[in-house]
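Below, each structure is written out as structure tokens.
Values in this text are rule-based calculations from the coordinates and carry no lab data. What you see is a predicted model, and the numbers here were worked out from it, not measured in a lab. Cβ atoms are built from the backbone, for glycine too; each structure is taken alone.
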Structure 1
Amino acid sequence: MELDNIHIDFSSIDGYQKTFNYVISPREDGKSTTFIVKKSWRKFLNGYFSTIIYVRDVNEITDALIFTYTDIINKFRDLKTTKEVIPLYAKSDMKTGYVVVTDKESSEVLFAFIALGAKVDKLKKIKFRRPAYSLVDEFIINPQFGGKYLKGEPGRFKELYNTYRRENPDMKCYFLGNPYTLYNPYFVDMGLNPLRLKKGVIWTNSNSAVWRKGLSQPLYEKMLKENPLYNEDGVYKRYALMGDNIQDERLRITETLPSGYYLDMLIYIEGKTYGIYQNGDYLDFDNRFWVGVMDESRISKRRAVYAFDFKDMAEKTILYSREEKNKFSRLRMAMRNNAVEYQTIEAAYTLEEIYAVL
């Protein structure tokens, strides 16, 4: 088979020449297939460059996963010039979180599957030659299905990137995802406010490019015609075909602190201090709190700052305990009643993550 010209073309984001490239587009865009065929496989044929494919958990590395990617190559390879890819690998390595896949015909490394959740110190000791790309497929989880990011996931990725790029300083990294939500720890780590991502626009900084891409019009019309799931208007069509971040729409985002609110409490989570402001109008039951990131230089030393994890403990923070439950009871009740506004999508998801503790 041959790839058509109505699915994703990476040249738009590649033109920015960034090391870290993030693509968020609807399900039907062929991101993974196009990447493997037009980027990873071509690089392998042109110099036996390999591709690192990251997953989160060790148990995700399976025979089925490996064949998912090699089958893509076999489906679209040039039958006249290349033989069928037969992957060779040690099944016993799967439990370690690191599997090297060699192409039988060339005896060269094609893929390396790495679990970000494995022990980083062990993964840093592993070396293989000439990685052209790093790929984090499905880098955005769907919160509706209970998925979880790893603790400190961007930091884990950075540690491994710094290790493996020594074999090829020009290695490029790609993160491919669907727009369940625009929140993810990678954007948080780079300081990107997802609200700035507009459809069809590529956002950049010194090292990264983020493309919130829509479907081409021919592909949109094709899917609309062929897939019965898109015959009716609804949230699934808006997410899977139109690229709307539907999971974020339930969040109440107000970027500036409303008037009449006063600082009630401070919490510290993963390197950031959040201010919890309470509405001074006690009769306004629909708008009880506003939560936003604080400038730590403006926080009084006499203010108690609560942390929820020993790893988040910093100078002048207090570890949350059962004794503090009463202090957070009003916030907890307001969250239950959807009476809380948030400065950013990040602030909203951060508070939701600790709700069970509160």
Structure 2
Amino acid sequence: MAAASCVPSGPDDFSFIDPVARGKKIVFIGEIPHGVPEIHAMVLDLSLHLRKELGYSVLACERLYSCWPYMEAQSLGHDAPLPNALPQSERIGDPNQWLGPVAAYNRGAHADPPLLCTALDLDHAISHTKPQTVLYLGYVASKSTSGKLRAELAKRIPALLNLKGRKEIHAYLDDLERQFHTGWDSFSAVDQEEITFSLALEHASIEFHRFGLKGTPGSRLFKLRAEYFCRTIERALAKAESSGGPLICYVGSGHAWLNQHGWEAAYFDKTYPATRGQVGSILVEKLSRCMSFDLQKDFRPSALEKAALARMGDRDRIFVNLRDESWASVKHRPRKFFPRNGPDYDGVLFIK
């Protein structure tokens, strides 16, 4: 631990990530557990450091895919509502206020080019929070230059709010696709591609929720989600490349595994031609939350986690380099961080 760890010198010291991220096309930042505000804040700080020091241009977050236009607009500091074919009364508010620090950075004169934030993953909203999907469909419908088509789509899209069955939602999506195609020439080629991809992703999202998120690694549902998760990463990567910099993927801990077949970081590091061998990955773990038995009753801290907490002392974080050569002399390395085929991350940032 002493040889492989680094206690940052202060709250603005993120240089520990530079050796992991330098020269890469993608760096994955995994989090455990999900939904912790302190981790969100830490990842935003890390991302802004990567933007300023290493030229990373896009931060793609594991969020509902239907959030991407709103995340991108907010991150760039655009306060006005996005266009929508639906009446104002049928729309919901901005669901992504946590991106405020990125928007503040991008408003500054020094942010050239800015750090763009976008979304990865299926659109789980179509199963459990349908208003977000309705908002997104209204957004893509507004891209039509035909007022007649926009009006017709505005009448049809809100019907999703009253649908529950898998088959009826698939039928709704099929009908909506036919309606889009009645005025297909009124959309640009870029918008046509987005509509086609989005509707296919919505069908996949419904199928993934078919058995209540119980897809296990290797199962058809697991593979379906992984396929579309990877396809959304490809889209984010294209945005990063067009902005002239690498991509940051902020995801759940498993999606950032570099050495577990079937997961996204491993796919882009081992298989995807454009990024093979050019992917880095770190985990951000909030120890105080993981060690709370109210949160996760089966959690048992490993020797590495205990040692990290002890070495932090009164500091709030510590970075452990899992690639450090000194680990070779450690006989009993925690399998949680050192599976048989090598560490799943380049390093772990533990925070209290």
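What to note about this one:
- Structure (1, 2) behind the derived value 17.0, 51 of Rg and Dmax of the Cα atoms in Å, for residues 69-228 alone: 2
- Per FRET efficiency 1/(1 + (r/R0)^6) of positions 5 and 181 (r between Cβ atoms, R0 = 30 Å, to 0.05), the highest-valued of structures 1, 2: 1
- Which entry (1, 2) yields the derived value -12500 for helix-only ellipticity at 222 nm (-39500 (n - 2.57) for each DSSP H run of 4 or more, over all residues; to 500): 2
- Each of structures 1, 2 was scored by relative contact order in percent (Cα under 8 Å, 6 or more apart); the highest score is held by 2.
- Which entry (1, 2) yields the derived value 22.7 for Kirkwood radius over Cα pairs in Å: 1
- Taking distance in nm of label points 7 Å out along Cα→Cβ at positions 141 and 197 as the criterion, the top-ranked structure out of 1, 2 is 2, with the highest value.
- Here the criterion is distance in nm of label points 7 Å out along Cα→Cβ at positions 37 and 317, and among 1, 2 the highest value is seen for 1.
- Label whose coordinates, when distance in nm of label points 7 Å out along Cα→Cβ at positions 53 and 285 is calculated, return 5.4 (choices 1, 2): 1
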